[in-house]
Each structure stands twice: as C-alpha cells, then as structure tokens.
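Next up: the structures, one after another.
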Structure 1
Amino acid sequence: MATQGILQKPKMSFWQIWNMSFGFLGIQFGFALQTGYASSILLKFGAKVDNLSWFWLAAPLTGMIIQPIIGHYSDRTWNRLGRRRPYFLTGAILSGLALCFLPNSSGLAFLIPPIIVGAGMLMLMDASFNVAMEPFRALVADNLPDSQHNTGFSLQTCLIGVGAIMGSFLPSVLAEWFHISDVAPKGIVPNNLLYSFYAGGLVLIGCILWTVIKTKEYPPEEYAKFHEPDKEVAKKSGISAFFYDLTNMPKTMRQLGVVQFFSWFALFSMWVFTTSAVAAHVYHLPASDTSSHQYSVASDWVGKMFGIYNAVSAVYALSLPFIVKKFNRKKTHAFSLTMGGIGLISIFFIQNQYLLLLSMIGVGLAWGSILAMPYAILSSSIPAKKIGLYMGLFNFFITFPQIVNSLTGSLIIKYLFHSQAIYGLIMAGIFMFLAAISVLFVQDGKDIQIIETA
C-alpha cells in the first residue's frame, strides 16, 4: 500500500524481530553485572557507602556525550556492515574488554590505587554499553512499520529481562551450585564475581554477533522509499544540522523528558544503594563490613533480587502490547511506575530477605515499562530520518537525572539520612510516583490505539 508515493514498510515475523533484538540480551547480561555488582566491587576496593554515587558519575556523563554522537553519525552511515550494526559491534567488543578488566583492577595496584582503576573501568564499560545500546533502539524503528513498534520494543524489553536474569543470578549460581569461592581478602574480588564478569564479556560479544549476522538493514536507496525527504535538514549539514535538531525536538520528547528524569533518578538510587541498604537494614551488618562472608551473602541476595525484577520485566514486556490495546500507553506506563514506587518503599518495612522478592515484583513492572513505553511513544513522534539522533538525544533524559543523583545522592545520604542507605530507596520510590503522575500529561501521537495483527 502506498500513500502519495511513500511505501509502507513490510511487517516482520516474530523470529526476524527476535534476531534483530537478540544482541540486547548480551548487552543486558553485562549491564546487570555492572548495576548489581559494581558497587560491591568498588566497596571492596575501598570506596565508602556515602561516596558511592560519586564513582558512578562518570557513567552517565559518558552516555550523555556518546549517545547523541553515535545517533547522529549512525543516521548518516552506510558501509558493508550496514547503518547501525558497525556501532553496536564496536561497542560490544569494548564492553566485553571492560567487563574483564573491572574485577582485575587490583592487578595494577603497584602503579595506581585499585579504586581509581575500578572507577576508570566503570566509565569505559558504561561508555561502551552506550555505543552498543543506542543503535539498537534506532534499528527497531528503522526496520519495523509503525504498527509493530509496540511489539518490537516489548520483545526487546523481554530479551533485556532474560539477559539481566542471567547476569544477576550467575555469581550466586557459581557460588552455590559450583562451590566457587565468594569470599576474598579486602581489595580482591572473589572468584565467583571474577568468572561471572568474564562470562558476561563472552555472552555480550556472542549475542551482538548473532544480530549482526542474522539481521539486514535497508540500504539508503530502499530506506528512502518508505520516508518523505526531510527538506529542512537537506539545507543543513554537520554541526548546524545537529543543533537545529536539538533545538527543534518534538513536544512529546520534551514532555517524556520529565517522566524520564523522575524514573531514572529513582533507578539510579536503587542500583547504587540497594546493596548497602539490604546489608544494613535486613542483614544488620555494620557499614564498614564489606569483606566478610555474610556481606557476600547479602550482596549475592541483592543480585537475586535484581534477577527477580528482571524476570518480572521480561514476562510483563510480552503482555504490554495487549495491555496497551485495552487501555493506552500513558495509562499503562503510569500504572507500572506506581507499582515500582510501591515496591521500592516497601523494602523499608521488610526484615525477611525472602519478602524482598515481593518488592521486586513492583520494580519489575516499572522496569519492563520504562524500557518499552517511552521509546514506543517517542518513535511515533520523531521524523524517521532522524531516529538515530533523537534516540541518542533522548538518552540525555536518562543520563541527566543520573548525573544529578551522582552529585547530590551521596550528600543526601550522608547529611540528610545520616549514611542510612535504606532512606535512599524510599526517596527512589517517591520519584517513581512523580514519574507516574507526569506521564499522564504527555501528548502521545498514537493515543488512538494501533491494532496490530498477528
């Protein structure tokens, strides 16, 4: 079917969408290891709990800079590998190397303090994840017609959840099932974490290679058949085109930015402070205890908690297209964020570690929606030929709240909450509620539901 000479992109099969998104499983495998265990590793290298957010500052800073650049140039790239694939293949290789080097930072202690090396590796790892991640969002929008965007981003979120489950649980599996040591002297990373990070690097690279081999992209001539020419940008090039697009971003994108700020401020607090909060509030360990067996047990339990919320998000993501049909994207996202807020605040009232898994159900609903709904709403409101750039710029609304949290989170925990990390999770829950309220004011260009056929 053609409208005024513009063709409709053909629908893709389930397995085509699966292959296109499979690389995200590997990315999230590595990302789960980072979010679940990087704080624990930094504490072993000598970081203090009320300084943790400072060490995480470099990660969102690199993302803020790198993703728009990658998006801008991937919109204009075409070579033997394609348009987006060269970027996420490069990011995968760099991420795999960073995953291997982070837990080995103490090996350079004779030259540089391990905490400095570890922070540097955390920065390199996050920068590499950003290089790999950004083109995947654009690839879904490139290859799928509008009617399959909800399905595409939801399946992508499902694979993200599966990868995160694997990464979150692997250290515990190695310790409990294969009896690989989870204890090491202060300043040394235990073997179960060490081997998990090695595995993460291999899985990440392997999954990206699968997508590179199994997925094709539309060459420029064919891609142009599906989209109207952008006359405004045709008059501009280079840095002037970049700043033109930056200052003329769609209204929906700016409104989603408010939602993203509250959502990601909450998520960042959860990733940074959960290990310390659970160790102190549930396991009743002193803040200075970061090398005992009991602390390793608490850290591994947090990994399992994160695995649970990722498992919930994977299942929930598959149901999102059906829920959206019944309600709409805004109401679905608002409900999910509200459940995330309830889940985070409930941790304060729990003393049994097993009940913490119930809290993670709410977090999983929020996480599944955060990874799908904003992108589905955004993809319907941005020009097709600027998808890479705007998906990259959209990352600003993810990284900025993390930077704000990095600069203020440690001070809030130290001076307002007297170094009690559990209150950081309550703060995170409140921010989830604010995100749920703000999403109701977003202008969604697809409020009239798209009825997807099988």
Structure 2
Amino acid sequence: MVSSDQGGGLMLADLFTEPVAGLDEALAVVDAVDRALVSGLLRPQQAQIACLTQLADAMAGSPLAGRVAEAAEKAAAGVAGEEHLLALAAARVALAGSVHDALLAWVAEAIGRPLDEETAVVTASGESPNLLAAARSWLTDLARAGWQGIDHDLVSGAAPVISALLPEPGLRRLAALLDGFAAELAASCPGARLDRFPARRWGDLWSRAMVLTLSGTATPVGTVTGRLLPLGVDLQEHSTAAQAQVHAVFEPSDGSASRLVRASVSAPKPDTIIGAGIWQLLRPHLSLLAAVSEGRSMDIDGMPITLEGDLLWNDEHARMGEPADAFATARVALATATMPATAPLDRHPASIAVPVFLEGYDIEDESAFRVAGHRLPVDVDRIPAAGPLTPEAVAKSGACIGLLRWDSGTFRLQPLAVETVVRKKVAALHAGAWAGGTADKNGVKAEKAATDAAAVLRERAGKLLRT
C-alpha cells in the first residue's frame, strides 16, 4: 500500500465503492443455517425446514450437492444422523470459505498485491478414530438440542471428550476449540432463558468443530532460508490465555519473490496478569519478539513453514540480523510481497488480516481515517494495553502499518504501528514495542506489577501443595 497521492488510496477506495458479487446471498444462507440451529434439529418446524431447503438449493451444482440435499431432507424429517449433520456443517464451512475467498481476492486486487494461487490442503488425520467419533457424537447431540435446548448436563458431556483429546498432539486444535465452545455454552445455560443468541459465532464454532472431527489438521510443512523483516505484532488476550502473532515480510535467500509470513506464540495465563506483564509469559518462547522491540531483522536457516505462511518457530534456525525499520519495510517491500494461501478450514471472513501500509490519509477522528474521500473505520479496540501505541496517537498519525480486517459487513483497519509527531519530531509507536523488553517507564512499571502478581501466585500455589 502506498500513499493516496500515489494511487494506493484510490485502489483501497474500491473496497468501499464496489460490492462483491454474491457476498450477501452467501451470508444469507449461512444465517439460515444458524437460525435452524437455534431451535435444534430434533423436531424441526416449518421455518427450520425452509432454512435447510435454502442451504440445499445454494449447494446445487457443487460437489456437495447430493450429500447436502439428502442431509437437508433427513434433517427436515427429524431423522438426521451424524453423517447428515456432518454434511450440513461442511456445506456451511464451504459457504463461509467462499465469502473469505471472494473478499481476499478483492483485497488483493484493490491493493495491487499478488495472491499465492497454490492451494493449501488438509490431510485426514487417520488417528484416534474413537476420540473423533466421541467428539462428533457430542456435537450431534448439541445440534439436535439447539441453542435453546442447552443445559448443564448436555454441555458437561464435552468434558471427558476434551480431556481425552488434549494428550493427542494432532487433536489439540479440536480439543481447544471444544473447550472454549463448551465454556461459552456453559456460561449461557440454560438456553431456554436466553432472549438472544450469538448465532453466527456458535454456528461457526459448531460447524468448524464438526468438520475437524473428520479431517484432522495436518498440513504440508516445508523449510525456508532467508531474511525476515518484521512489520508488527498482533497481541490477543483472554482471561486464561494470550497469543502474539508477528507479521513479517520474508525475503528468500535464493532471490525468489518475497512473501508475507507469520510467527505465533501462545501461552496460558492467570487472569491477574494483564497489560505489559503478558510479554513475560510469551517472550521466552519466541526470540523474534526481541527483534521486533529492537527494530532488527532476523536471519533464518531451514525454518519450518506451512503452506499458509505460518513459521513453526524454532530458535535453533534463527539469529538476530541487521537493523530493519518496520516503516522502511512497509514502504519498500510490502506492496510486492505475495499473500500466502489459506488452509481450507481457515477460510473464513473473520480470519482475514492483511498487512497494509497507509500514509497521506486524513483523520476523521480516532476511530476512522479518510482515504481518497472514503471513510475507513479504525478498530482502536484491538490496540493492546501492553504497548505505547494508543488511540490518541493513531488520531494524530501521518502513516500507519495495520491489518485490514473484515467485520460486520465492512472493512476495518487494526493499527500495528503509526508514525506521529512527539515533541516536534516524527516518531514511530508500535503496539509490540515492549514485546522483547523495554526501558519505557510505563512499560517497566507494568512489568514489575506483573512480576509481583506472578510471585504471589507462585507462593500461594506452593502453600497449597504443601498442605
């Protein structure tokens, strides 16, 4: 992405002025499936049958047409088995994937960036079929009861399944999904008392989990050698876990085209550790965070990588490189870096996070930029408290590195870093500036508080173990 004066803003404006063909129709069918799941498929009513028919009609002509038509018929009669519900889930996943593909292709065209056309694949796991069958059985019971029919007895049935899945490395993705899903459902029980349901979200989680019980998560892994130029860090925090995802441009040593890649690290956390203290949990597992803080590149040799551009980080394959300013990388290398393929089960609009660079925009307020005369919402709620970047700094910025996301029917920008004037000088403020450590007084204070909290927790845990 280049400045609006050079044409980049005009390209980005296409995202707001041109509708994506078929997008609304596909999402309408997804919503129809979700409405059917609210009441459950044990004794479907006429409105639910109409929703299932709408899904079957939408899949006509696709490879899933026959199976989905049969599944819709069985579900309408109230006699759908696991294989039928699996077909309905696969159809819903495919529809969400088509929306993802259309939006991502539109973004790639609008910002003029190449998109890797190689297809990422997921291989069948072929392991622990009994565990996968147990998970599928619970998900089937859930779909039959519907969100209105959930109760603590039904939701608690997931606990032994999750406990059995967690020790299996190849099944942990499914286990983590079911664990979070069951926790959300448990917090909402009984469903009969709820006035509103997060139908789209729960439909996403149910269909994704259902398909995972069949496909597994194994994806092809290769290796890469070259230079890694960090752009920024996306920090995601929950009460019991945190994840940092570093977005970067990778320049292969063989001189081939540069590409966008990611490196992620996750860690469990107590809910008392928040803000900058989170970096203490993540830092030991990803040396790349230090490079981000210091504004340096990293040289990697034989680093494992998936087809979707996710580096499977191993410090043995990396060493600190030369200084590399993220804004220089964004201005020079970002526009020509190839966007990676997406794994089938990750093809969902919510997973879109495309690194972009903007400058020459106008500030409408701290929650929106004006690009080529069009309003681009800025998602300041995604700016973490664990860094010096603030909504106020975004509102005074002249250049921004961010992630272009799609949410609630519109594109939004999540800032990762901005250039702004501080004490009459242009300065760069990064959301991940404290990732590898900091001398900033606010960062030091927050880390000390987190250290004290961790020490108290360790002391309490020790007392419990001794009693």
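Tell me which structure, out of 1, 2, gives -13000 once helix-only ellipticity at 222 nm (-39500 (n - 2.57) for each DSSP H run of 4 or more, over all residues; to 500) is calculated. It traces back to 2.
If mean count of other Cβ atoms within 10 Å over residues 159-166 is calculated from each of 1, 2, which structure is the one that comes out at 25.4?
Numbers: 1: 25.4; 2: 16.9.
Clearly, the read-out refers to 1.
Set 1, 2, criterion Kirkwood radius over Cα pairs in Å, for residues 279-398 alone: the highest-scoring structure is 2.
Comparing mean projected area of the Cα convex hull in nm² across 1, 2, which is largest? The structure with the largest value is 2. Of structures 1, 2, which gives 5.4 when distance in nm of label points 7 Å out along Cα→Cβ at positions 47 and 327 is computed from the coordinates? Of the options listed, only 2 reproduces it.
With distance in nm of label points 7 Å out along Cα→Cβ at positions 191 and 431 coming out at 3.3, pick the structure among 1, 2 it was computed from. Label of the source structure: 2.
For distance in nm of label points 7 Å out along Cα→Cβ at positions 23 and 55, which of the structures 1, 2 scores highest? By distance in nm of label points 7 Å out along Cα→Cβ at positions 23 and 55, the leading structure of 1, 2 is 1.
Thinking only about relative contact order in percent (Cα under 8 Å, 6 or more apart), which of 1, 2 has the largest value?
The maximum falls on structure 1.
Once distance in nm of label points 7 Å out along Cα→Cβ at positions 199 and 303 is calculated for all of 1, 2, which comes out largest?
When distance in nm of label points 7 Å out along Cα→Cβ at positions 199 and 303 is calculated for 1, 2, structure 2 comes out on top.
Read-outs: derived from the displayed coordinates by stated rules, not from any lab. Remember, it's a predicted structure, so these values are computed and weren't measured experimentally. Cβ atoms are built from the backbone, for glycine too; each structure is taken alone.
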